[in-house]
Structure 1
Amino acid sequence: MRARVPVMALTAAASAGVAIFFTLYSLIPVTRGEEAGLSSLFAGTMMVFVMGVQVFTPALVRRFSLRGVLIASLLVLAAGALLTGIASGTAALLAGAVASGSGFGVLIVAGAQGVALLVPPGRLGRALGTYGLVTMASSALGSPAGLHIALTFSSQVFGVCAVAAGLIAAVASLGVPPGVGKAGTSTPASASGPRGVPALVSGAPWLVLAVLLVAVVLLSHGLSSLPVLAAAHGSAAVTVFAVQVGNALGRGIGGELEARITTRATLIAGVLLLAAGGALGVATGGQGAVITAGALIGLGVGIVQTVTLHTAMRRMDSGRASVVWNLAVDGGLWAGGVLWGIAIASGFVVAGALVLSVLLLGITAVAVLRLPGHGDR
């Protein structure tokens, strides 16, 4: 049990950060939607810094240790949430976006890297699945709770609550041993990784990451254009919740499946569920079909996320794998946000979902053929 305490502490700390971030992602559209363009400016700025700082995270862990980076990133994220909550002008709001994005970008890479640093390779697949399950469940539950606080009381009260949650998470991070990940400690050198952009991407499983990117674009459909279709049945919120819960469950199921069957079979299972959800949601009508499609999309992409992260960590050191994996996820969310916005405006949601589902199946077929034929459990 004692050996599990650091992983539990890491997971609890990261989960609090994920809940804060995804509340912020929805906060400005919900609370200040009447100010034209403000929500897009805030979200765009925040995501630029989320992606911009990720590449530096392994070096920060080498320099300051996993525990130090977790604590610092949580405090920066909490400060950004407070600034966002109390901001009245655009400049202060964007400062909150910069701080929140920077803190979360470092936290999310360090969290996945930390699992690999704390868990033996033979248990890593299951551990990554459990970590993903808990963190995504915190998003599904914590984000609505945060928005409820902001709407029931005020954005300022949410900011104060976010600081309290960040401080509690920082204290939880103390459960991670102090020297983990720091250069010159007993942490294996492979866990820290080489420096420089060419070294960062060296050995990356590009086809597997391409599967992840397209899968996340379909996830974006489940969180944006599919709820638009569901709104006709009055079930937009239920559809989003089905996607989020399915995603959390898929992260955990992915780790268990890979441990019991193979990487290839697990990846195929996740992609088939995801493609089925993408097609079902637009090819058939009815409230039940749309909600089921949302659950299938979430479940499938969760499985794909876990198995692709584990695959990347088998090919690369944990720090670099976490960086390229998170960049693929964030790139998919960005691309999805743009593409599905265009599809909604132009009436191409049905065609887009069907084409993307077929594209995902094709890329996966190529990626599966390129996976090693042995040792892929």
Structure 2
Amino acid sequence: MKHLNPDIARLICQRAAERRGVSTEHARWFADALVETSLMGIDTHGLRLFALYLRELDEGRSKAKPHFMLRRRQGAMATLDADAALGTVAGLHAARLAVGIAQSHGIGAVAVGNSNHFGAASIYGLEIARHNMIGLVTTSAAARMSPFNGKRAMFGTNPICFVAPGVGEQRFMLDMATSQISYSQIKHYRKNGLALPLGWVLNAAGEPTEQPADVVSLSPLGGYKGQGLAMMVQILSCLLASMPLDHELDHLDTGRFDTGRNIGHFMIAIDPSAFANPASFRQQVSRLMDDVRATPARDGARVQVAGDPQAANRQQRLQHGIPALPEEIEALLREGERAGVLETRALVLEDAEVTA
């Protein structure tokens, strides 16, 4: 697999968005979100979505120049209308708004409506954590997952992200779907003719299947527990922002592209200094992670904490480049040339053998 220079990929993403009328600041947010997601190894939500997000701009699903509006503001709470912005732009705007509110109130909660797909939830949790705050992020998504014992998809994968700052650059970063598997992973199994682990997905009869071609919906994580978490995410992300429920949404890749998708997000920023000594808090977060990592492990295994695999991926990919599919490379090369990015010719790294 070929590898990409992250800095050049970032520049191409930014210029491609600017070329479509996105402001320099918002284009930088867009580029950072995609590249940082891919650097962490969350490939399905990073540069792989670059061409699709550009199509959203080209066909009108996402607005290049949205007019953000506060629909409600009461104390530490706010409701933001994202005006069909790119989801990455809406997400980072909301994360910064939550941080600003928390700086005054100790906590800031923002419900976001009229948004679009925002990629990886961890991007916004990390943005909050950069300000030495705890970040909690959820988002709605088009229905892919059935309720426990159900035959029809009613919930999206409805991720929950929680990020807490440790010492220096250390982060506890939990970013998890409430389904057993993401839909993009099914595409991988289907493309490569692989059988799925039993219990991950369901067929039309609502029964577990191993055959990717028979998949109708995803199974909730941990049965009824995953269903409960998915409903919690809908209440926070959809209902607080007065947005449609998951089963009322168009799908990302097959729905209409000429209008916004009415996605809802929810973000909380918590300032630890409102509760405890902030430096001591960060030290204790790091100590907790170190203590868990030091747990004796079974043979051939290693104990990790949430965020460790992503941090390792990022370090490796900064050194060796981001592995990319041919269609990802083609889209970046095409847009780089159209935007007049001279560095485009150096996008693909030579002799990059290491993959993450």
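Quick look at the values:
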| quantity | calculated |
| --- | --- |
| For 1.3 (distance in nm of label points 7 Å out along Cα→Cβ at positions 40 and 304, calculated) the corresponding structure among 1, 2 | 2 |
| Origin of the value 19.8, where mean count of other Cβ atoms within 10 Å over residues 16-23 was derived from one of 1, 2 | 2 |
| Answer label among 1, 2 for the case where Rg and Dmax of the Cα atoms in Å, calculated from the coordinates, equals 19.7, 59 | 1 |
| helix-only ellipticity at 222 nm (-39500 (n - 2.57) for each DSSP H run of 4 or more, over all residues; to 500) from the coordinates reads -28000; which among 1, 2 | 1 |
| At a computed 0.95 (FRET efficiency 1/(1 + (r/R0)^6) of positions 88 and 312 (r between Cβ atoms, R0 = 41 Å, to 0.05)), which of 1, 2 | 2 |
| Origin of the derived value 5.3 (distance in nm of label points 7 Å out along Cα→Cβ at positions 64 and 280; candidates 1, 2) | 2 |
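No lab work stands behind these numbers, since they all come straight from the coordinates. Since we're looking at a predicted model, the values are computed, not measured. Cβ atoms are built from the backbone, for glycine too; each structure is taken alone.
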